[in-house]
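Several structures are given next for inspection.
Derivation of every value follows stated rules applied to the coordinates shown; laboratory data play no part. Please read these numbers as outputs of a predicted model, since none were measured by experiment. Cβ atoms are built from the backbone, for glycine too; each structure is taken alone.
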Structure P
């Protein structure tokens, strides 16, 4: 390993010792669970396991570069709620971050976690059994060689397992790297903790023409938290990706990209109105469509996506009578039904841009019947429709809400096996 790389590796480790990120108070676990994507098990099941994975059976999850523990705690709590057959392995370079997540797990009383300090690059030689699922968010883009890191993760994944990954996106972070480069010139000779006050003064004095100042999508430096400020603008090693670069990155490790989250943000039809342009966009390959959508919106500051090994057959849940539609927590069906009732258009705001979506026929009636228990066959019967007619109504409804990333499918057989 080159001397420069060793120095930067140590600088990254030192950052998270001084500034564990994101800042978390373990006592907050008594009153809330931080929940999101990836690693929501209903979402994971839908995209990676055809909706048919039973999480009450043994399930090995790894959170690589787990930081202060949001993903690890979320996964462990969900697996505990399914009966504690699943386990979560946490790995991170920072001992300070590890102490935070261990304290959070203790407050929750979680017994299904194990904790390790180290680099994800060492995973292939650490003696772990292969994992069914790997979460790695906000980590690979801080490595000297991200491809090496992704290959290390692929090496410890089961053949049929999958990963939820997040890397920074280039367009939505416009201005970040200009300011990073400027701050390196001004603060690189200072200890980390002394860089922050000087850097904050510098940012306060940026002119209104600066790209970071003009970027409404990046705001971590405005939170008042030193850890968030440092992670955004003073990180010793940081890169970002466009959609085509994400595809190349994934393929370099022998993996295939299954979906971006939220899917609708990566569909150019979301932003287009002209029929000829829509037709042309729909004729593009999936990766081209996603790239076009990114270039149109310009708002993505992260890319969040699920992957499988190249050798695995894609296994996204499909519309079948025995599947159960499941709404993302925080989206009560009665509230959605009331919001949809009598409307044929519905506005959603993504990154400050309000977009109107056409609501398919009977959206209010369908969503009112989604309780996480009824199967599609049950809902079909409640609506007094034959399967063909129901499917023709449900398919566009599902495509819309799944595109918003609030609706997935799981098999009803999980409760009967």
Structure Q
């Protein structure tokens, strides 16, 4: 998979990624060799006869020191371990924080995790050398608007000769939206052997090879005045993505979404965010359920609660005072994201009534006298929709925002078939 380098008002780099390791493995679990056999058991037995000579290299495991001059560089050709950086500075952040009545700050840590799908990743590749046609049965989340295109580009095939079929998929949530090395190794082997080849990851292989997500350390602060108005947000986000920016959707998008969304539902006019995405010798991270939204929401709402506490103001009232009004849309968010038809005011009013907020607060106070501590909190959320080429095109994924369907009726008018087009 080719090296990609894109500039879209930001700076991102990554090295070439391959179906199998060439000379140097960069993380525990990166595919080194493949064995093809009639059964999986035979292939596993054959592995016992393969001896891989290894030379241990210094590893970068801590993202906090990944950019230090004394830290080994994972890809010497890049010069350092920085994959992506972005700074956003809107308004007069320094002046606002210097004169604010209240400033609250905290450091938020988010640990790596991965999804565990009911059905592991799998595919069957069938190449017909007679007419140069490739059929891939895939447990994938983006079969037509991504994998078909990638197979064509990587193997020099035309779109009309590549057919990707996805039937029932046992779970994904982003785990199966990426192009993994074994996807291309399976197709390559099918073309070399001129017969169908199947790959099914077992659970251990999934744990070591499926993308991880959400490893962040975010230093954040918020400024407000005595009246309860939010004046500014500032964050510094350090995140690690493994040794590559995952082809082709890029791993930098998660951190970039955090920058776009922190403080998003609130009507402040001063915002500074800095993001560093660094390489490390661990399983690659990339886009997983929500892509940056949960992290941005957690940081925003954590700072909101801290500011309300310092102001000795009810946290719900603080939110109601500061959310973007429902009649303000369309609205340009502080990060430049265009927002349409949101209803945070209505949502907060509705949840306050549904939960009987005043009664819960009274109960909370009474229980606290008994040594029982029960928390109540809120979270307001903006979810970005239909991102299409504006996000995915950065890494080279040719994903459009249009889709459609074709309906076919048989001559009796009874049966029909539907095929989706992207």
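Please compute FRET efficiency 1/(1 + (r/R0)^6) of positions 54 and 334 (r between Cβ atoms, R0 = 30 Å, to 0.05) for structures P, Q and give me the label with the greatest value. Mind showing how you got there, number by number?
Values: P: 0.55; Q: 0.05.
Checked P, Q; max of FRET efficiency 1/(1 + (r/R0)^6) of positions 54 and 334 (r between Cβ atoms, R0 = 30 Å, to 0.05) sits with P.
When FRET efficiency 1/(1 + (r/R0)^6) of positions 150 and 198 (r between Cβ atoms, R0 = 41 Å, to 0.05) is calculated for each of the structures P, Q, which structure yields the highest value?
Numbers: P: 0.70; Q: 1.00.
With respect to FRET efficiency 1/(1 + (r/R0)^6) of positions 150 and 198 (r between Cβ atoms, R0 = 41 Å, to 0.05), the highest-scoring structure among P, Q is Q.
Compare Cα Rg over 2.2 N^0.38 Å, for residues 358-397 alone across structures P, Q and report the one with the greatest value.
Details: P: 1.04; Q: 2.43.
Greatest value across P, Q: structure Q.
Quick check: -7500 is what I get for helix-only ellipticity at 222 nm (-39500 (n - 2.57) for each DSSP H run of 4 or more, over all residues; to 500), calculated from one of P, Q. Which structure matches? Write out the running numbers ahead of the final one.
Values: P: -11500; Q: -7500.
Here the read-out was taken from Q.
So semi-axes √(5λ) of the Cα gyration tensor in Å, computed for just one structure, reads 44, 27, 21; which one of P, Q is that? If you can, show how the numbers build up before the last one.
On the way: P: 37, 27, 20; Q: 44, 27, 21.
Answer by label: Q.
Upon calculation of Rg/Rh (Cα atoms, Kirkwood Rh), for residues 62-189 alone from the atomic coordinates, which of the structures P, Q produces 1.03? Provide the component values of the computation, followed by the final result.
Working: P: 1.03; Q: 1.18.
Value 1.03 for Rg/Rh (Cα atoms, Kirkwood Rh), for residues 62-189 alone corresponds to P out of P, Q.
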